[in-house]
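Just below sit the structures, each encoded as structure tokens.
Each reported figure results from applying straightforward, stated rules to the coordinates on display, with no laboratory input. Predicted model only: the values in this text are computed from it and were never measured. Cβ atoms are built from the backbone, for glycine too; each structure is taken alone.
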Structure I
């Protein structure tokens, strides 16, 4: 069970971080923000992405969007989001509960710099109603390969059309 793999991983690597389980769904950014009583930007959504032959996880703030041009510049190719089945295969977590903890095999994990705007963020914890409260700095120390700048915030201008 995905929540159990996260629980076991946290017990080993960060036993001071309790899992927050809610009675209502946290499967989307808006639902999670409502359930946890925080603004949507504080929800640390985890995206499963493939660029060329590399599959990785990106953790970004809930109201940010992946920027194709920035991702191409950083990783050398156009990003493709994994489908629900493939995401489950590589993370063991269902879409809506995907997080960088308790993975069945090592994956590169990147944190978007947009998370640094907050003192605490809330990534999912492997199920559709669980989360963890953590500082971006601690999240980075626990799971990240590096910080990247590949997302844009809602206030930023719309992405230009590809040529």
Structure II
């Protein structure tokens, strides 16, 4: 099972639009991918709702795609909190992950990608080496779809590589 995590709880985020585009592009390569949006989460605690997220998404997933916006040189705290309250062994250990940074600036959340890489290694995850920082995202996605042919080509290559990973 593959799962994309749109790693922000900001309503109407570009990150969710990017996540949906990735989901569509995986489907074009005949790979079914679930989408877990943190959009409706205002805070997380270990309760029945979170246990259901673990059961439905985190535990059965073998390959994750983290779509992470840049927040203060890193990624949203709600995403870190989700990881912190989860059962690390069953949710994350020895699973594969692909990292995508999203930013309105020019670095594409490189720092957040680096920080998450270190966290994933600590959680014994296998990080796909082709990490993609999507910079100046307002120029890359319009009307909810990617418009830059080179970016589309790069994402398609990243996805193809991750499927084989």
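Worth a mention:
- Sorting I, II by relative contact order in percent (Cα under 8 Å, 6 or more apart) from high to low puts I first, with the largest value.
- Calculated for structures I, II, FRET efficiency 1/(1 + (r/R0)^6) of positions 49 and 153 (r between Cβ atoms, R0 = 30 Å, to 0.05) is largest in I.
- In this comparison of I, II, the computed figure 1.23 for Cα Rg over 2.2 N^0.38 Å, for residues 65-128 alone is attributed to I.
- Structure from which -11500 was derived, helix-only ellipticity at 222 nm (-39500 (n - 2.57) for each DSSP H run of 4 or more, over all residues; to 500), options I, II: II
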